[in-house]
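As structure tokens, here come the structures.
A short reminder: the numbers here are calculations on the coordinates, not readings from a lab. Remember, predicted model here, so these are calculated numbers, not experimental data. Cβ atoms are built from the backbone, for glycine too; each structure is taken alone.
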Structure P
Amino acid sequence: MKAEQRILSVWWPHLAIERWKRTSGRGFPPDSPIVLTSEGTHGLVIAAVTKTAAENGARVGARLTDARALDPSLVAIPADPAGDAAWVERLARWASRWSPLVEVDGRNGLRLDVTGVAHLFGGEAALVEDVQQRFAALGLASRTALAPTPAAAWALAHFGGGAVIGGKDVAASLAPLPAAALRLEPETIRTLERLGLKTIGALAQVPRRALARRFRETDNPLDALDRALGRKPEPLIATACEPPPRSLLRLEEPATYPEAASQALERLIPDLVRQLERRHLGARRLALTGFRVDGATAVASVATSIPSREPKHLQRLLADKAAALNPEFGFDAFALEAEWAETLGAAQESLVEEPSGTRDIARLIDRLSVKLGPERVCRPRARESHLPERASGWAPALEEEEPSPQPSPVNERGSRPQRLLDRPEAIAVIYATPEGVPRRFVWRRAVHDIARVEGPERIAPEWWRAPSNSRLRDYYRVEDLAGCRFWIYREGVIGDGRGGAPAWYLHGLFG
């Protein structure tokens with residue numbers, strides 16, 4: 001018995017504004033009245049709005065001048081439909097975790113054929129919940145519906161608030177929805193409304209011959225209704241997904257000697273590099289797979305710190321691991337695949353044969369990571385925190401680098417030292433008044449008389465991760481009579497109810 005088709009429709013009503021918040025909106029306050037605009041016939045037209053802008057009267061499709069008449073504080077930013085479309089394409093490839101067949105549906109949605117795969121996720125309800133949660137983690141509010149036909153799933157996601165229905169419930173579930181849920185042309189919808197056919201249920205009760213005569217030369221609602229109810233097929237068109245660059249070598253006879261993988265690597269790398277050049281890519285992770293005659297495989301993989309397609313460098317990285325592959329009963333084929341690749345354009349960094357600078361450092365990182373292990377070669381990374389000691393840390397050098405946190409105005413002025421102590425050290429401070437500026441301090445048994453002082457810069461504790469008795473800090477930039485400059489802070493203030501007298505610490509050195 002043939003299994004019933006199951007189609008999952010995913011719709012992101014606010015994709016454009018949510019993508020803008022994710023990529024460019026960090027510098028704006030959360031409650032800013034932002035609108036994204038596009039060129040219209042009579043000027044700029046609003047394409048997307050934030051929640052605050054919508055509350056102030058801005059509407060999608062309205063002219064910007066009309067919206068600003070209601071709210072002059074609106075901030076207009078050009079929309080990026082090409083960027084939105086590219087992001088939807090990437091999301092479609094990412095959504096292949098749930099289905100082997102994913103179709104881009106318009107400008108802000110997907111349709112997935114999940115026939116026979118829901119049990120892998122704990123059932124259809126669990127599958128829908130997983131889809132919503134994972135897109136929510138990406139900052140996307142999604143509406144989903146699961147139905148036997150693509151048209152029914154789309155209608156329920158856009159107009160029915162989302163649902164999971166079976167084949168017997170399609171007609172009843174679609175009946176109360178407006179005729180626009182059939183995805184008809186606006187002129188056809190207006191005609192149906194003038195005829196009093198405002199819902200799908202009302203449309204389904206009209207004799208088919210009468211509708212066929214009325215809409216013979218225009219968009220026929222009967223075809224749309226038949227597709228929604230499953231009477232006519234509506235196949236999905238899978239999103240084109242270009243496979244990763246891959247080079248294959250087949251052997252005429254099984255190779256049982258240990259050098260087989262290394263020799264195969266020498267022949268595979270030039271072909272893979274040509275593919276990378278043709279697609280303007282650079283490899284970040286390579287995998288050499290040896291296929292044994294008994295059906296087993298042996299894999300050697302390496303990663304790079306920056307995209308690369310230099311044959312000698314890639315050969316050097318994989319050589320030792322390839323030589324360690326055990327042929328056992330013999331290899332009869334090899335494949336070299338760039339599992340992770342990034343855009344890499346052509347560039348000339350030097351007039352000599354061997355480039356230097358950044359690429360030399362990247363090569364050293366790659367070789368050390370192969371020899372010592374990727375977790376033992378680290379680089380400093382910025383982190384999201386306003387506390388100085390938490391604003392940076394270490395991460396494996398081969399990990400994908402996340403976008404840097406937004407720099408604070410303090411850092412932009414260069415008022416914080418580049419050198420911080422691993423742990424702030426306690427100092428003894430003399431001051432004129434308990435909450436006044438410091439006049440003298442003792443650090444490591446040396447007395448420093450302060451000639452100049454700037455501050456304070458107050459930093460509050462991170463209440464979401466710090467204990468309730470954590471105290472605020474007042475930082476000062478001080479210079480002693482010898483011209484040495486220090487970054488010190490007072491932890492706590494008198495009478496804050498979170499401990500005794502404030503304590504002083506030295507946290508960094510200038511110059």
Structure Q
Amino acid sequence: MDNLNTQSKIKVTSEIGTLRRVMVHSPDSGLGKVVPSKAQDWLFEDIVHLKTMRKGEYDHYIKLLLYFLDPDKIRGKVKEVDAEENNRAFYKPDNAAYFNSDRVIDPQVLLIHILEDDLVRIKLIASICAVERCSFAIQEELLTLSPIELSKTLISGTLPDSPGVKSRMLFAPIPNFIFTRDIGIVVNDHILLNKPATLARSREALLAQYIFYHHPYFAQYRDKIIEISESEHHFLLPDGEKDYKMATLEGGDVMTVSPNHLVIGLSERTSAYAVNQVIKLLFEKDVVTKVSVIKIPKKRDYMHIDTIFTQVSRNVWVLLGNLSRKGDEMEKSDFMEDLLGVKVTDKIKILTYLKGQEDSPEHVEYLEDLLTSISKHDLGAKEKVRFIYSGNNEFPFGAREQWTDSCNVLAIKEGVVIGYDRNDKTAEAFKRVGFKVVNVIDLLAQFESGQLSPEEVTNTLILLPSAELSRARGGSHCMSMPLLRDHVS
């Protein structure tokens with residue numbers, strides 16, 4: 001991989017600074033192996049058609065990211081890489097025609113690199129075989145694979161074809177690996193690793209650990225990797241107490257909104273114990289001085305906070321109306337008891353903690369109040385703070401389109417975000433506040449013809465085809481792990 005060396009930097013101080021380097025994972029063959037009986041266990045709502053998801057949808061995401069982050073890799077090549085005879089070679093890390101960018105990076109490429117080290121390969125295979133409860137014979141078989149073939153197997157769960165031997169599944173795929181946001185979050189120049197809530201994602205977390213600790217790209221940041229742990233002597237707790245003390249954390253619940261301010265969700269995937277751990281560790285290490293915690297209902301509808309809101313520009317946010325001032329539907333909760341050990345009867349949605357004042361967090365009533373404060377006080381927004389609501393906050397479109405990730409957008413730069421084309425009412429809401437709305441295929445055609453350059457794109461919602469991607473329950477924000485963004489001044 002060109003220019004991928006120890007001098008490369010990571011730093012993320014906002015959700016909207018111009019994106020310079022990002023980790024994304026193209027849909028692999030494992031997604032095509034999700035069976036109906038296991039779909040929900042593997043966190044999918046339905047089985048997907050892999051070819052359509054790749055060629056008809058996700059590949060446009062890659063081309064778009066390359067045009068904004070590494071244009072020399074794609075400019076003038078769109079028709080060529082889309083040609084049927086190329087069989088998606090441009091998107092396959094093991095192919096000579098692969099785009100091989102050091103700005104749009106697939107963790108599979110990094111995995112291939114570290115598997116070239118014999119000791120790392122042995123340790124990782126042993127770790128995964130222990131988690132997957134494989135036989136010794138399978139462990140020995142994995143050791144015979146090349147780094148490229150082994151990377152495919154560890155991700156897809158399937159051994160490759162070999163002369164006279166048909167490929168076979170060894171263990172479950174990890175189809176959620178396309179949601180690289182959940183691998184980890186860059187908070188300033190630190191990396192906060194996840195601890196997934198479900199067994200279906202445990203192998204992802206293990207691969208991420210090995211990549212971040214062993215790849216040269218992250219060598220200068222190894223003392224800045226943060227991992228949370230279970231409570232001391234967790235294994236000795238009675239079974240009834242283990243869930244309460246369980247540390248689970250997923251990146252979709254974590255947002256670095258400014259250099260000093262982290263927002264974290266308490267959800268069905270991120271536990272109260274983990275939230276406390278994150279606050280303690282980040283304050284101890286002086287990574288941030290403020291953490292806002294948002295309790296959301298523990299329902300599949302919501303999952304992570306980035307399915308409820310994301311940032312578009314310093315004064316514009318997209319969010320779900322019925323969990324905000326627009327629709328005060330949250331029930332009384334045990335949020336305060338979870339975090340502080342005290343009983344309260346008032347409805348609590350948001351607590352903001354300041355370093356040194358952890359015992360007296362500020363209560364914030366509505367999501368809009370928190371987001372307005374971030375815009376004005378953390379990011380210095382001078383213009384009026386505006387909110388774009390899922391489905392234009394019209395019944396039943398708000399809930400319908402939130403389900404298909406209308407609130408889950410990725411800012412490529414301030415005011416330019418990627419969303420899904422199926423969320424029509426949300427797109428209308430963007431237009432009503434002055435944003436342009438353009439289909440990614442049309443935009444790429446304009447880039448290729450020279451009619452428009454990425455630098456000229458402002459205040460725009462870019463729509464990805466999403467019939468299959470939306471079945472996986474994650475949008476462009478979920479499908480990205482920003483490694484480097486410009487500072488928002």
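Summary table below
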{"read-out": "Top of P, Q by relative contact order in percent (Cα under 8 Å, 6 or more apart), largest first", "value": "Q"}
{"read-out": "Structures P, Q, by FRET efficiency 1/(1 + (r/R0)^6) of positions 28 and 172 (r between Cβ atoms, R0 = 30 Å, to 0.05): label with the highest value", "value": "Q"}
{"read-out": "Value 7.7, calculated as distance in nm of label points 7 Å out along Cα→Cβ at positions 196 and 292, assigned to which of P, Q", "value": "P"}
{"read-out": "When percent of Cα pairs over 26 Å apart, for residues 284-459 alone is computed for each of P, Q, the largest belongs to", "value": "P"}
{"read-out": "If Rg and Dmax of the Cα atoms in Å is computed and equals 21.9, 67, the structure in P, Q", "value": "Q"}
